[in-house]
Structure P
Amino acid sequence: MIEIDEKTNRKYWLKKVSLVEVKRELEMLKAIEGNGFPKLIDYQVEEGQFILKLDFINGKTLKESALRHDYAPYYFRQMLLRLRDLHLQGILHRDISPRNILIDESDCIYFIDFGSAIRKDEVMHESEIVGTLKYAAPEAVFNPKMYNEFSELYALSKVFLEKFEKTSYRFKPEFFNCVMKCQSIIPSERYTAYADIFHDLESCL
């Protein structure tokens, strides 16, 4: 839902959040810094529901968007930067999916919906897998305590490739290999450092 301030003509997102999710999402939105994430402006309670007031982002979710094929490496690099920024702040999103990645009119990437997010040091207390099972890393499905930043790397690469799988477009081999390494079903065969991923991506940009 969109709200427009009559005095400034500024737009805001109004997001209804359940009582179960609101504490976690508020904590995460207040903690996250940097570009590529929604900014929390205010919140209120209305008819037993919490309503978060967020800065408006004029864009569409990855699920709704038509991506330019020739920009594929740039999109992927932006998504990786967002993921890295979250992880550097000690936060795991835990629901990397097409509906939680937003692309604005300038082709800038945003991660949204932090209702499932958690701090990295809290994972050991988890006993259930959360998020969209379709994109979950195998190790996290079998043991939620093994979920980490590279489980999210798996999810992101799977989401990304899915966007192009029904097209006739073919990636450059070096770029495809980079994305596939992120998505290896064997955790030890994935990248273990963002610097290595960005290094390999340089030749694809």
Structure Q
Amino acid sequence: MPPRFICPEELEALAQRFLSEHHVSLEPPVPIEEIVEFDLGLDVVPLPNLHRDFQIESWLSHDTRSIFVDLRQCEEMETRYRFSLAHKVGHLLLHADLYRGSLLTSFEGWLAFHEGLDPILRDNMEWQARSLAGRILVPAAPLLKRAQQLLDRAKKRLPKKVSSEALFGSISIPLADVFRVHEEVVRIRLSGDRLGRRLRLE
């Protein structure tokens, strides 16, 4: 059965429930690797040249017990590695039945299964998992608290009537450092997920 449509509000609620079980303090950065390995009991398996040879950075095993990640990403690209783990947690929370029902026994079989999915279905699944990953790694409450503090300081040195996007851009990098994510994840949380509407911009 294809995954049903999940609205952004439901994804936000799911992320909050997940964090209430695994990182109740919400203090950044969310310890996603520890949650994956110790709370969820998944094996994180680095694979050399996964991205070079197959153009994918990570994948969730068909039995949903292991996450395979490109070795270079594990060693050199912390923010991408953290997002990959959260992305696969998103698939685990949203699409576990589809994975477990696939009866795959090899990586090549998984690739064929993934490529054989209807493109619209595959894109929808990927959007759901990526959106949930961002909500897990950048929880709303600590983001809004720190964003407001940075905005209050930034407004003193920026021109009047500056756009909200420019304001968000000015604080995305320092916030990304706090949450240990790529700055685009912060931008999406503020603009795409509309959390920025809760901030005082004047």
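Observations on the structure shown:
- Of structures P, Q, the largest value of mean count of other Cβ atoms within 10 Å over residues 85-92 belongs to Q.
- Structures P, Q, by relative contact order in percent (Cα under 8 Å, 6 or more apart): label with the highest value: Q
- Given 4.8 for distance in nm of label points 7 Å out along Cα→Cβ at positions 45 and 77, calculated: source structure among P, Q: P
- A value of 20.5 for mean count of other Cβ atoms within 10 Å over residues 109-116, calculated from one of P, Q, originates in structure P.
- Which of P, Q leads on distance in nm of label points 7 Å out along Cα→Cβ at positions 117 and 181, largest value: P
- Structure (P, Q) behind the derived value 2.1 of distance in nm of label points 7 Å out along Cα→Cβ at positions 21 and 69: Q
- Among P, Q, structure where helix-only ellipticity at 222 nm (-39500 (n - 2.57) for each DSSP H run of 4 or more, over all residues; to 500) as derived comes to -10500: P
Every number in this text was worked out from the coordinates using simple rules, so none of it is lab data. Since we're looking at a predicted model, the values are computed, not measured. Cβ atoms are built from the backbone, for glycine too; each structure is taken alone.
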